[in-house]
Structure I
Amino acid sequence: MNYLSYLLLLILPVNFSGGISYFPQSKIQNMQTQESPVYNVAKLKKSIVIDANWNKAHWKKIKPVEIKNYMGKVSIFQPEVKSKMMYNDANLYVIFQVKDRFVKSVTTEFNGPVSTDSCVEFFFSPDSEFPLKYFNLEVNAGGTPLMFYISKPMSDLKKLLPEELKQIEIAHSLPATVNPEITEAVTWTIEYKIPISLLRKYANVTHPAKGVKWKANFYKTGSKTSNPNYLTWSFVDNPRPNFHLPQFFGTLIFL
């Protein structure tokens, strides 16, 4: 699947047959927040094992972001999604926790259509001078990643190579493949470590340090599960689901 086709899966509305019903948009107006949020990114001061353990000591005192703003129609089951982030001089560290149902993960090839599965995503602009140029790192519930550097959505992008994606250490709490879909309640986690040196192969990086600001957004999706959903941390003012709108990113402040 080429990247244009992949993006169209995100942007175009998808019709599903079956028993999922939807809340009217008017019912969730009070759930949406339009003020651009800020997240303070703490510095990691000791080594950490990437093992998808949300409750380990390293993350205990780190405040999470809540990924709860919806795009498009809202399915009757609403996942509860949180993420935390830390950094040191060499790496970025991110963990997601998803309290979910209707979980499916079948994509296993790097840079495949992971967002059609149950998937968490981190979009970020590491160059403070060019906040509309960004990386999108998307990881499905089975731990398979997709990552591009995008200078202009839909037209100017660079795909990270499989050997480069292997430099991102990823841990996942569910098996690599989840099929058939898990319809009952389940909590799953994704944790990863991104080398800053990898980012520099594609973009200028304003190196994380106290007071440095980046733009970013955190997402949850699952466009081809039986409970399609599109959730964001920073509110995206767009009638159709589309995560590739960096003008709506929130702000990361490194501490």
Structure II
Amino acid sequence: MSPGDRQPARRESEPEWEAHGSSAPQRATSAGHPAFLFDLDGTLVDSVYHHVLAWRDALEDAGVRLAVWRIHRRIGMSGGLLVNALLRETGHRFTAEEVERLQRAHAAIYARQAGDVRPLPGARDLLAHLTDAGVPWAIATSGKLESARPALDMLGIDPAGPGAIVTRDLVQHAKPDPDLFLAAAERLGVRIEAAVVVGDSVWDLLAARRARALGVALLSGGYGQDELERAGAYRVYQDPADLLFHLDEVGVRAIG
């Protein structure tokens, strides 16, 4: 089945979620376009498995051995939640200081691999097309700015530039809490209900639902289509290039 033939996932209910203290702006986007709020790792850059292996090595150095598939299932969460979830599965108990050391070890190991990471197909073209069409977009990542900077550089995005970049450093809670996406919408000056969240994990989609945004998923992070749809994805595409080809399905009309 091609992405264009896929049907929206059926939702039984739309719960009233807490907005975690953030007040959403009260205007929609101009020209009737939605705003786009992108995850980074696995959504715009092909870095998920680099993160998985970095977490495996950091955990093994701390005496915790885990199969990489178990780690992959948690990628997309904030680092602290990821570590606590994995430790719970193994029965290990770490102090808050030990969890912090694990996160620093992961960041250092990942930084050594960052030169091998590449943008996903169509990522630069998708962002350029949205910009040319006057569609506002932002990036909201569970990573801290230090670890996200190489990916932003390869996409040609200046964190200090005019675009909205929201990293873990700037919010109280990362995914699956909605704070990152709420903050990104606020920075763009748009209502979160007028935004499309694009991510590659079930944690992105849970955060999108809690924020009351429309969730669109990509297969480029390693989750399957069925699981992403069960998590609330309205549409599932292969990668940014596939989403660019089908932008009309999520409310972006052709330029011109």
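Nothing in this text is a laboratory measurement; each read-out follows from the coordinates by a stated rule. What you see is a predicted model; the values in this text were computed from it and never measured. Cβ atoms are built from the backbone, for glycine too; each structure is taken alone.
The figures follow:
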item	result
Which entry (I, II) yields the derived value -11500 for helix-only ellipticity at 222 nm (-39500 (n - 2.57) for each DSSP H run of 4 or more, over all residues; to 500)	II
FRET efficiency 1/(1 + (r/R0)^6) of positions 181 and 213 (r between Cβ atoms, R0 = 41 Å, to 0.05) - highest-scoring structure of I, II	II
semi-axes √(5λ) of the Cα gyration tensor in Å derived as 29, 19, 18 - corresponding label from I, II	II
Identity of the structure behind 17.1 (criterion: mean count of other Cβ atoms within 10 Å over residues 101-108, calculated), options I, II	II
Source structure (of I, II) for FRET efficiency 1/(1 + (r/R0)^6) of positions 69 and 157 (r between Cβ atoms, R0 = 35 Å, to 0.05), computed value 0.65	II
